[in-house]
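Read-outs: derived from the displayed coordinates by stated rules, not from any lab. Predicted model, so just to flag it, every value in this text is computed and none were measured. Cβ atoms are built from the backbone, for glycine too; each structure is taken alone.
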Structure 1
Amino acid sequence: MKKINEILDSLEKLYPDAKCELNYTTPFELLIATILSAQCTDVRVNKVTAELFKKYNTAHQFARLTEEEIGEEIKTCGLYRSKAKKIRETSEKLSTLYNGEVPDKLEELIELPGVGRKTAGVVLSNAYKQPFIAVDTHVFRVSNRIGIVDTKTPEKTEFALMEVIPKERWSHSHHLLIFHGRRMCKARKPECDQCPIKNDCNYYQEGKESKK
């Protein structure tokens, strides 16, 4: 536990501004932005939602749109037809079952079309301030590279991280690992020489051993 806390402390010093980089003002806006962020950068999503949310920003409004109309609004996000379908179906379900409000329970969130544990975790953690670790590709890659966990799937990574990271640090550690994955511990060319936690990193230590 001590080593993991020290790793997180180092990452906090490196990324004092680590936070959710999707722009939103309500839980519903965050839900839509997170659905749009699949295989798309937060920068691109924020450009799309800056215009989109001026026109529509409630479940009731989106439920009245066709998939084609939503698709036209989100076209530059990629996979827009699939996302438009999920957004419309989710908006309709929210309107019907929850009077347009986004539920604050994991079990209810993951019943929404296009909402898995990762998306639900982002909403619960950021919009509702509940302790949660949402595991995206960065969190999965970085936590396994460092050796905080040793898992094969995002869902196993989520549960493993919850076991080894103190609960009060769950939500913020999610942001720290994402920031590290985007800025330094990149998928193809991690910048190991500049990394402040390289001495505690399995990937770096194994690389040193292989060069001997």
Structure 2
Amino acid sequence: MNINVELWGAHTGNSLRAAIALEEAGVSYSVRRVDLRGGEQRTPEFLALNPAAQVPVLIEMSDQARLILPQSNAIMFYAAARSNGDLLPEAGSTAYFAVLERFFYFLTDVIGFSATGFFLKSREIPGGDVLYDHVIDRATQAERFLAASEYMAGDKFSIADIAAFTIIWAFRERMDWPNVPQLHEWYQRVLARPAVQRGLHAFCRRSVDQ
């Protein structure tokens, strides 16, 4: 069966998280860059894919069906399901729940506050800086996750590391690295992964329609 995967997105944390997951899973995909400043996310073509006018969006087209995923976290699970257990252990196992716990820690306690902070600051509403301080605090607390393992949920790289890396990468210049040496070592180790580098640069490539 012929399968074609497209990832529509821009140089945003959510889009990069999705791209890194696909790269780590070894999923072959093409990139469609969405010009957010130019309002491309509000064109009829894009709104037909995601009425919320947000990136990323993954489209999987096969001979039999068309799958549209407009949520970065859903795309991460899509990638994990195609990674032969490399990004998410077998469902029901202790390792599986360990990965989910850490994955959702970064989603709810770190990334979620970052998104709200960005929303407030972009509209010049007070409170954004306080939320950003919270993001740094919760990201810093992840130092304890690395006390006995190389990665966020154990000795194996997983979707928890992708979620953690993209938000810490976004705030890297605000991190107090000398006080979190294990987190800093982990960050450098993840940053050096070839798939992570490809994902970070995914939206610097030429769009498939250019």
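When relative contact order in percent (Cα under 8 Å, 6 or more apart) is calculated for each of 1, 2, the greatest value falls to 2.
Computing distance in nm of label points 7 Å out along Cα→Cβ at positions 23 and 111 across structures 1, 2 gives 3.4 for structure 1.
When distance in nm of label points 7 Å out along Cα→Cβ at positions 79 and 167 is calculated for each of 1, 2, the greatest value falls to 1. A value of 23 for percent of Cα pairs over 30 Å apart, calculated from one of 1, 2, originates in structure 2.
Assign the value -13000, calculated as helix-only ellipticity at 222 nm (-39500 (n - 2.57) for each DSSP H run of 4 or more, over all residues; to 500), to the correct structure from 1, 2.
So the calculation was done on 2.
To which of 1, 2 does the computed value 1.01 (Rg/Rh (Cα atoms, Kirkwood Rh), for residues 71-118 alone) belong? Derived from the structure labelled 1. Each of structures 1, 2 was scored by mean count of other Cβ atoms within 10 Å over residues 15-22; the highest score is held by 2.
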